[in-house]
Every structure is written in C-alpha cells, then in structure tokens.
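These are the structures in question, set out in turn.
Here, each number is a calculation from the coordinates, and none is a lab measurement. As the structure is a computational prediction, the values presented were derived from the model and not from experiment.
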Structure 1
Amino acid sequence: MSVMNERRPSPEQRRAADALEALDEIQKKSENVRKRYRSYVERLGPAILTNGLGQALATERAAAGNGKNDDELAHKLLYDNVSRWLCRSEGVYANARDLLEAIINGTQEQYLRAQVEALRWIDWHKKFCQAYLPRPDES
C-alpha cells in the first residue's frame with residue numbers, strides 16, 4: 001500500500017471542507033437569506049473576539065428566534081452550522097446535543113479550544129461566503 005493511500009486530510013483541510021459543505025444548504029435559500037447570512041458570518045468572528053464564544057453564540061441563537069422570517073433563518077443557519085462543527089463526533093464538544101449547554105457545562109480548556117476552533121472554521125466559512133454569496137445591500 002502506498003503512502004498516498006494512507007494520507008489523511010489535515011485539520012485545516014477538514015475545516016475548509018466542512019465550511020464549504022455548510023454553504024450547500026445556504027445556497028438553496030432565497031437571495032435575501034443568503035445576503036443576511038453572509039453579513040452575519042462576517043460579523044461573528046469579531047463578536048467572538050470581543051465578547052467571547054459563549055456570548056456571541058447566545059446572541060446568535062437569540063436572534064434566530066423561531067427561524068420564521070429571513071433574518072431569523074439566517075441567524076439560525078449560522079448558529080446551527082457552528083454548533084454542528086463544534087459538536088461533531090471529533091469536535092471539542094463531541095456529540096453534545098446543545099452547544100450552549102455544552103459550553104456552560106464544559107471545562108475552561110474546552111471553552112478555549114472551542115473558541116479557537118470556531119474562529120478557524122469561521123475564517124474559512126467567511127471566505128467561501130464572500131466568494132459564493134451575494135453581498136449585503138449597502139445601506
């Protein structure tokens with residue numbers, strides 16, 4: 001068996017692949033949802049750096065409401081995508097059912113790892129959103 005067959009994607013490649021895959025669902029939504037989603041993705045990284053992961057995600061989840069209008073749906077999709085990444089089977093909060101609960105009940109080490117991991121994932125996701133989604137209206 002050759003070394004090439006045993007090659008595993010790097011963590012950075014896995015982040016990039018997941019961030020791009022997360023865009024698939026967004027692409028199916030209305031133009032208004034796609035514009036809003038892109039705008040919220042662009043703001044999430046700075047919000048995490050300013051307020052911390054827990055507060056930034058709690059704000060995102062609160063803004064998602066019931067996901068019944070375009071604005072709420074865009075927030076819900078973003079929260080769900082970050083949650084899915086951090087709670088996947090190999091994630092910081094492996095197999096957790098609720099990301100905010102996992103953050104509250106987790107260790108400080110997990111929190112710090114999750115914050116770094118979220119920022120790295122969001123960096124990729126933001127680049128893909130900027131490449132594939134319409135720009136928000138300039139107003």
Structure 2
Amino acid sequence: MTNEELILEAKKARERAYTPYSNFQVGAALVGKSGKIYHGCNIENAGYTPTNCAERTAFFKAVSEGELEFEKIAVVGGAAGTDADELCAPCGVCRQVMMEFCDPDKFKIILANGKGKHIETTLKEMLPYGFGPENLK
C-alpha cells in the first residue's frame with residue numbers, strides 16, 4: 001500500500017472522530033505485518049483524561065484482534081470540516097504505545113495535512129530516546 005493510499009484511509013477514519021469539545025478531528029490508518037489496515041479516530045470525553053487519540057485507537061483495535069507487529073501508520077488531523085495546513089503528529093503517549101509494539105528503526109509514520117502534503121519519518125526520529133521492551137531485558 002502506498003503512503004497516499006494509506007493517507008486516504010486515515011482521512012476516512014477521521015470522519016468518524018468524536019470531538020464535541022475540541023472540534024479537532026484526527027484519523028489514523030495502521031498497517032499490520034499481515035497487511036490488514038486498522039482504522040482509528042480520536043474519541044473525546046467530558047472528563048478529558050479518558051479521551052483516546054486516533055493512533056492509540058488503531059493500535060488497541062489491532063492488538064485486541066491479535067495483531068502484534070506493524071509496518072506503518074498514517075495520521076491526518078485538523079479542525080472539524082477542514083483540512084489543516086499543518087501536519088498532524090502523534091502525541092507523546094501515542095509514541096510510547098508505538099514503542100511497545102514497533103521496531104523504532106523500521107516503523108514508518110506518515111504525517112499528513114489532508115491537502116496533499118505529507119512526510120514520512122521513523123519512530124526513532126520522533127522518539128529518539130524511547131523506552132520500550134528492549135530496555136527491560
């Protein structure tokens with residue numbers, strides 16, 4: 001799957017975001033080693049702390065279905081009903097979840113703005129001193 005195709009999948013997921021408080025909608029499309037795509041959207045909560053990001057939603061769906069190895073994820077976000085000018089990057093908590101399941105040197109993160117601009121980076125570039133399972137051996 002190309003990055004452009006994966007970005008379209010993330011945009012579809014973004015349409016299902018539940019964001020009554022921030023009106024900032026994020027969609028994610030995660031590719032497992034199996035080739036299956038897992039979609040995630042951000043889901044807000046009035047208590048704020050229970051809010052879940054799109055990236056974690058995608059990862060938790062995948063893990064709950066038995067997928068534990070991943071190749072790449074595309075993330076698209078912006079104000080509801082618009083395509084942002086800026087790229088949307090995963091928060092620190094999402095990056096930490098990625099460290100649990102992904103090889104930081106190989107896992108690709110595609111950041112997109114919904115208007116055709118995107119970049120591809122690695123988890124290691126986004127979280128250079130990450131703490132993961134390897135640190136506990």
Structure 3
Amino acid sequence: MTATAHSGAAALPVRPGERRWTEAEVAKIREQLQAEGAALRTEIDRAESDIADRLGDAIGDAGDDQADAGAKTFEREHELAMTHNARELLAQNERAVARIDAGTYGTCESCGEAIGKARLQAFPRATLCVRCKQREERR
C-alpha cells in the first residue's frame with residue numbers, strides 16, 4: 001500500500017487484525033522520535049566536545065606510562081564508538097520521521113507488507129517486518 005503525506009494516519013498500513021492508525025498515535029510516535037533525536041544531538045555534541053578535549057590532551061600525555069596511555073586510548077575509542085552509535089540512532093530516527101511525512105511509515109522496506117502497528121509502537125525506528133528482520137539476522 002502506498003500512501004501520500006496527505007492521506008493521513010488512517011492510510012498507513014496495518015497487519016490483519018490491527019486497528020487503523022489514529023492521528024494521535026502517529027503524533028505520539030513522531031513526538032517520541034523527535035524528542036529522542038534532540039537528546040541524541042545533545043549527546044553527540046557533548047561527546048564530540050569530550051573527544052576534542054581528549055585529543056588535545058594527547059600532547060600532555062606524552063610522559064604517561066603504557067598502562068595510562070592504554071587506558072586513555074581505550075576511553076577515546078569508547079567515546080568514538082558511542083558517538084558513532086548515537087549518530088546511527090539519530091539517522092534512524094530522522095528516517096522514521098521522514099517516512100511518516102512521506103506516508104510510507106509502517107511499510108516493510110524489504111517485502112512491502114505492513115510492519116505491524118504493535119511492532120512500531122514498541123520500536124518506532126523499525127523498517128522491516130518481523131519475518132524480514134529474522135531473515136536478515138540469519139544471514
């Protein structure tokens with residue numbers, strides 16, 4: 001089912017036996033995604049600042065022993081990994097909001113069937129139905 005942004009929440013796909021989306025339900029999902037996005041942006045900005053500070057401290061760390069140098073390297077790598085994960089989550093949130101705007105929210109990107117309202121309410125960033133997600137994870 002293809003919907004346009006003008007079709008509204010009722011046009012979003014649902015699985016058999018599920019009730020149609022209401023405007024309030026879609027608005028709640030959108031607000032949740034946007035709030036998480038704002039929190040992730042704040043987290044990313046803080047982490048990038050911390051990373052820059054740690055990289056600047058690297059010159060002053062020249063006299064550290066191997067254990068101290070290793071611990072500081074681990075901390076920097078951990079911050080980089082956390083920032084990367086936060087960016088990935090932010091991109092998923094933004095993509096979900098864009099799918100809501102486009103009227104394609106709730107459609108599996110692999111098979112084109114409905115993802116399922118309950119799945120999206122539990123995990124609003126989902127882009128695959130359970131069957132396609134399981135198939136992807138087995139690969």
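Which structure, out of 1, 2, 3, was mean projected area of the Cα convex hull in nm² derived from, given a value of 10.8?
Comparing all candidates, it corresponds to 3.
Can you tell which of 1, 2, 3 yields -22000 when helix-only ellipticity at 222 nm (-39500 (n - 2.57) for each DSSP H run of 4 or more, over all residues; to 500) is derived from it?
Value -22000 for helix-only ellipticity at 222 nm (-39500 (n - 2.57) for each DSSP H run of 4 or more, over all residues; to 500) corresponds to 3 out of 1, 2, 3.
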